[in-house]
Structure I
Amino acid sequence: MPVREATPSDVPLVRALQSLLPEPVDDLFADGLPGGITLVAVPAGAWTPPGASASGQPVGYVHAYDTGYVSELAVAPEHRGRGHGRDLLSRCLAELRARGVDRAELEVAADNDRARSLYESLGFAVAERRPDRYESGDGLRMTVDLD
């Protein structure tokens, strides 16, 4: 599944995907693409609507800061379970590693079993439990060494 760097023309679709998150980062894409790494997933052979980039319409994205903090990962519901999240996060971690980052971290709701399973399969481990971090309950800070 193709993963590419996001372009400014992707921002409206990325913002739409961001709206699917229960607690998105406020104003992350308010001024366009933020600093760091923003990658998008597009289905192989995807139809490209008129005026969109030649490499397809994003169905998911990941954003990470150059510090190694993965701030958001989202995939459209109708495209979940097809490996887009794994491909996005794997490519993001590889890019962080290439930039000299030795550890990545993220936070996830403790009751989000699907996301936790993905993160654990890529080597993340719980480093800290954060009580009442989300409306749904506790959060978990997870880390992975990239060296």
Structure II
Amino acid sequence: MDTTDLTIHTAALPHDDPEASLAFYRDALGFEVRSDVGSGKMRWITVGPAGQPGTSILLAPPAADSGVTEDERRTVTEMMAKGTYGWIMLATTDLDGVFERVQARDAEVVQEPTEQPYGVRDCAFRDPAGNQIRIREVR
């Protein structure tokens, strides 16, 4: 199998409030909205960094698949409330600037910019659904 052209196209994170999630990813992180379909809480919103049309985050209703049981939906909802269900790592050359911009939008700060013992400098937030968003500085 040839994987030389294999790329990451879309990663998915759950949301429980599409408007709050949209505001976080669009306004705080500065991502562009690529699509927004559905209505009410059953909305699938695709966002991504400007200039990188081949990489997106799909913000989707949790456990919306018809094959998911009520117990499974409840488990996902409980994990989201604890902030233990979804997470993603982003990267920037201006960690302090991004941290200030996101913090100014009243995002929940999990960790301020920190030099980690494993050699990276990063910070972390929670999005409105509880997903952890780690932002790593690249030099």
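Any read-out appearing in this document is the output of simple, stated calculations on the displayed coordinates, not a laboratory observation. Since we're looking at a predicted model, the values are computed, not measured. Cβ atoms are built from the backbone, for glycine too; each structure is taken alone.
Quick one: relative contact order in percent (Cα under 8 Å, 6 or more apart) came out at 19 when computed from one of I, II, so which one is it? The read-out was computed on structure I.
Can you spot which of I, II the value 12.4 was calculated from, given it is mean count of other Cβ atoms within 10 Å over residues 18-25? Working through the options, I get structure I. One of I, II was used to calculate mean count of other Cβ atoms within 10 Å over residues 66-73, giving 9.6; which? Label of the originating structure: II.
Structures I, II were compared on Cα Rg over 2.2 N^0.38 Å, and the highest value belongs to II.
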